[in-house]
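In the part that follows, the structures are each spelled out as structure tokens.
A short reminder: the numbers here are calculations on the coordinates, not readings from a lab. All figures in this text were calculated on a predicted structure; none of them were measured in a lab. Cβ atoms are built from the backbone, for glycine too; each structure is taken alone.
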Structure P
Amino acid sequence: MATTQGLVIINTGHGKGKTTAAFGQALRAVGQGLQVCIIQFIKGTTKSGEALALATGFPGQVALHLAGTGFTWKQDKETVKKAAMAGWQLTREKIMSDAYDLIVLDELTYLITLGLVAEEEILDLFRARPQRLHLVITGRDATQGLIEYADLVTEMRVIKHPFQKGIKARKGIEF
């Protein structure tokens, strides 16, 4: 099979569905026999339904890594930074390993917006990645540099959300 240029896909915005869309992309890739790696920044020790389904339903085809400590606004900055930097190092290793066809970097945008990793450092890694590697990046407030570098950018925006009525997140629906 000829090598093709991998795509960079960004799901951003303040609406629900960024991670869900990324996991849908991962599921599509798995269905076509591709090797997938998912690294979740920010997310804590609780795995979402999508993460559980992909990690347990496709052994040997999906590598899932939780590189976050949960809600960043509930923790001291040093704890958040330490976890983020470990996740960033893991990201560098996985991208340069050339072992995957698709890597999902869930909530990566927060590394930039929280001032943990410079946008240019992230873009340098993306430019150095294996040519065939597809990347999916999620998170609110994608920077202009990420947007310009990407091949496909989708913005999710809130029109109506049950949280606005005081309805809490439900297992199997929101996580």
Structure Q
Amino acid sequence: MSHAIVLEQNRFVELRRRLLELHPQIDEQTLADTLEGATNLREALEALVRSALDDEVLARALKERIETMRGRLARLEARAASKRQVVVEGMSVADMTKIVAPDFTASVRTGPPGVEILDESELPIDFLVPQAPKPDKRAILDALTRGNYVPGALLSQPKTSLAVRSQ
């Protein structure tokens, strides 16, 4: 939290405490109006909300840009792989094993054999990687909200969040 906001918040709390101490009969509306006029906390918090909204807009725009760039990356990688495949096929047809150019040397090589899985269900257990079980949080939440006891889990306190509407 910003140092200025913490100072303003402390000032606000102290001012509220002093007003209640000096005027114990003060009603909530008068207290709120008096405090709002006497501090800059509201303005500081408003500025912080605006800054958060700006950051959220930038984050959404950046996510969109990243997704666009990931798509472009995938297209470039596919295009490069396609071009390499055309070169391999062309060299194979021409019975060429090497191209020496001033800026690169390209050669056709046979890579190591790979594995192709035909039917995973037929594989022996020795060739399967065991997976660690993961909690099914949705099922646990459903059970707990229905009032069921789930060992090792409990419903947490709801988190307080800030809702901001902009016109």
Structure R
Amino acid sequence: MFRGQLVLGINVRSQEFLDREAPIYVALVSQVAIALSVHHSPVETTPLARLAQARDLLIGRVTELHAFEAARSRVEVRYLDGVAADFPAACRAWARQRHESETAAVMAIRMAELDGADPTAPDDAATFEARIASLAADLVEPAKSKAYNELGDGRRAQAIATAWLRAAALAESPTTL
């Protein structure tokens, strides 16, 4: 029951991620194009600042893609014996989006570099690892809760869901208890 819920959850989350990512990608690539083409703009920021901001956002999206992929892979290895949960069409769409996002980010990095923008901030391995763990929990915990609920153990399902939501809320706002 759990593995079935997990596979369904992974497929739904992957598709939702791709559905959100496509318009974000278009918007960010458009921002790069605008920053490169507009030299005298009534906007207070300079084209270089807009280019650097678009570059940083594109890098952030690529990082999120990689984090989601790493989380999905960890979950597949641990719970599905390494078998990919996504359907073939979703795998192809995912690979295409990753390639497009990485290409746009590399181009934005190079254009910003050529225009004299400050370099990007160094990667933070601890933050990336924490994001992977959070995304993996977002895949596993709802599947566990649904499986227990389907098996008639509503009390355990509720306990798992409550613990997962509490951990997610604390991760977003560690200063509020």
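What the table below lists for this structure:
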quantity: Source structure (of P, Q, R) for Cα Rg over 2.2 N^0.38 Å, computed value 2.12; calculated: Q
quantity: Of the structures P, Q, R, the one that 12, 18, 14, 12, 11, 9, 8, 7, 7, 3 was derived from, the read-out being P(r) over Cα pairs in 10 Å bins from 0, in percent, for residues 17-104 alone; calculated: Q
quantity: For 1.00 (FRET efficiency 1/(1 + (r/R0)^6) of positions 49 and 121 (r between Cβ atoms, R0 = 35 Å, to 0.05), calculated) the corresponding structure among P, Q, R; calculated: R
quantity: helix-only ellipticity at 222 nm (-39500 (n - 2.57) for each DSSP H run of 4 or more, over all residues; to 500) from the coordinates reads -19500; which among P, Q, R; calculated: Q
quantity: Comparison of P, Q, R by relative contact order in percent (Cα under 8 Å, 6 or more apart) - largest value held by; calculated: P
